[in-house]
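Undergrad: For reference, the structures are reproduced in the following blocks.
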Structure I
Amino acid sequence: MRRRFKRIKKNNKRNYLYIGLMIILCTYMIVDYIGCRLTPIVHNIIEINVNKNVHNYLFNMFNTDLLTKDELMNIVEINKNKDDEIISVDYRFDLVYKNLSEKMAEMFNDVRNMDVKMEYYDYENGLFFVPLGIIDKGNILITDFGFKLPVKVVFFTDIKMGYKTKVTSYGMNNVLVELYLVVTVWNTVLSPSSFYDFDNTYEIVVASKVIMGKIPVFYGDSIEKSSSIVSS
């Protein structure tokens with residue numbers, strides 16, 4: 001009788017151990033499944049919100065020309081042949097820095113330290129709160145259901161700037177001269193189990209002017225020249 005009791009007790013311990021291991025394994029599989037489904041969704045939400053914030057900032061900052069038409073033509077030197085055809089486009093780097101350096105430095109600091117506003121979902125102190133139902137993104141009826149999962153996410157923003165001049169045919173014997181500020185914004189999203197990079201390039205017109213001239217046939221409809229200014 002005593003041996004039988006000991007055998008039952010050992011069997012119970014073994015069963016409890018198996019049950020405990022099964023609970024741990026099932027919990028791990030559920031958490032892993034939720035994490036794998038949730039990670040790309042969180043990355044996508046962050047990318048949309050970051051791009052929207054950067055776009056709105058740049059749009060508000062450059063809603064008017066930064067340079068006058070005279071300043072533009074002092075920076076961009078257009079060389080023509082005797083037939084009034086444009087043969088080359090050169091730059092005055094010193095005047096670019098003189099006229100744009102202050103605005104570029106302001107933008108550089110603002111974008112790198114931007115306080116991104118996350119719409120629809122809560123984001124506070126590096127924690128991103130998303131409802132459990134969002135993992136079934138194909139069903140709009142349950143997207144907002146379930147308790148909110150706190151996801152630790154940190155993202156860094158870096159920026160590189162350059163400029164580009166574009167000369168385009170503009171009617172009979174006229175060309176449109178445009179100076180663009182080219183801004184590339186890199187973002188890195190870090191979470192406990194992964195990282196994700198994405199970037200966008202914005203071309204912002206800072207000045208434009210119509211002048212007399214023609215673009216040679218071998219250039220096509222436009223002439224472009226790019227030059228790097230500052231890199232983070």
Structure II
Amino acid sequence: MIKQLKHLKVEYRSSRNLNNYTNLASLYQMRNLYDQAVETLESGISAFPEENLLFNRLGDLHYSKRNYKKAIVQYEKILATGDSLPGVIKNLGISYYYEKEFKKGIEFLEKSLTLVPNDPVAGLFIGLCYKNLKDNNQSLAYLNFAASIGIPSYMSDIYNQLGNIYTEKKAYGKSIEFLKKAYQLDSTKVDILFKIANNYDLWLTKDKSQALRYYNAYLKSEKEKSDYHRQLTRYAQERKQKIKK
């Protein structure tokens with residue numbers, strides 16, 4: 001592969017062949033050389049400024065590295081030319097979600113759904129956008145839509161978000177139902193155990209046995225070291241002490 005890299009580096013610098021840029025960028029990506037892949041695609045764009053393939057590749061590269069602000073720039077350039085590729089529109093909407101521009105996220109994700117009507121990922125992120133805009137009814141509608149046609153890799157996230165919204169609506173039993181489904185599908189997300197405990201704690205004012213059970217399960221679980229989990233741990237310990245008094 002190293003020989004192939006050297007060969008393509010020479011070719012792309014001395015040629016106006018589009019494939020040399022895309023092939024070299026692919027090889028850099030395979031070796032996790034993000035900066036070099038970006039530089040190669042940007043050089044390709046300088047040589048082929050009207051070639052949307054390069055904007056798409058560069059946008060997808062930034063997107064894959066969660067550099068959503070830079071991905072947005074490339075995707076917007078594609079749309080400005082009149083192209084309406086479903087994948088570009090969806091990734092643009094998701095990028096706006098992560099950049100906390102939720103109304104723009106909804107705008108592009110809904111366009112994506114008109115092009116690919118049964119896309120659970122678009123439905124999931126529209127639901128998340130509405131959740132952040134405090135429109136729980138719309139959020140539930142889209143999250144339930146995503147759950148009805150969901151794909152396994154996203155189902156835990158969908159159920160988790162449904163649980164969160166039902167907690168906000170004080171429908172604690174319904175929230176627990178979805179949170180348990182989420183945890184069954186992905187037991188690495190141990191904060192779900194805390195959420196289940198908290199819902200039982202809020203729901204069952206007299207019988208705290210289930211709340212204690214899940215607080216204990218959360219406290220005994222392996223957690224990443226983060227402020228988020230430190231806060232949950234502190235709260236779970238405090239609730240345990242108060243319940244036991």
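Undergrad: Kindly point out which one of I, II the value 18 was derived from, the read-out being relative contact order in percent (Cα under 8 Å, 6 or more apart). Display every interim value, and only then the final one.
TA: Working: I: 18; II: 8.
Derived from the structure labelled I.
Undergrad: Same structure, new question: Out of I, II, which one gives -13500 for helix-only ellipticity at 222 nm (-39500 (n - 2.57) for each DSSP H run of 4 or more, over all residues; to 500) as computed from the coordinates? Could you put the intermediate results ahead of the total?
TA: On the way: I: -13500; II: -25500.
Value -13500 for helix-only ellipticity at 222 nm (-39500 (n - 2.57) for each DSSP H run of 4 or more, over all residues; to 500) corresponds to I out of I, II.
Undergrad: Of the structures labelled I, II, one was used to calculate Rg/Rh (Cα atoms, Kirkwood Rh), for residues 17-104 alone, giving 1.49. Name it. Show your work: numbers first, answer last.
TA: Values: I: 1.49; II: 0.98.
The read-out comes from structure I.
Here, each number is a calculation from the coordinates, and none is a lab measurement. All values reported here derive from a predicted model rather than from experimental measurement.
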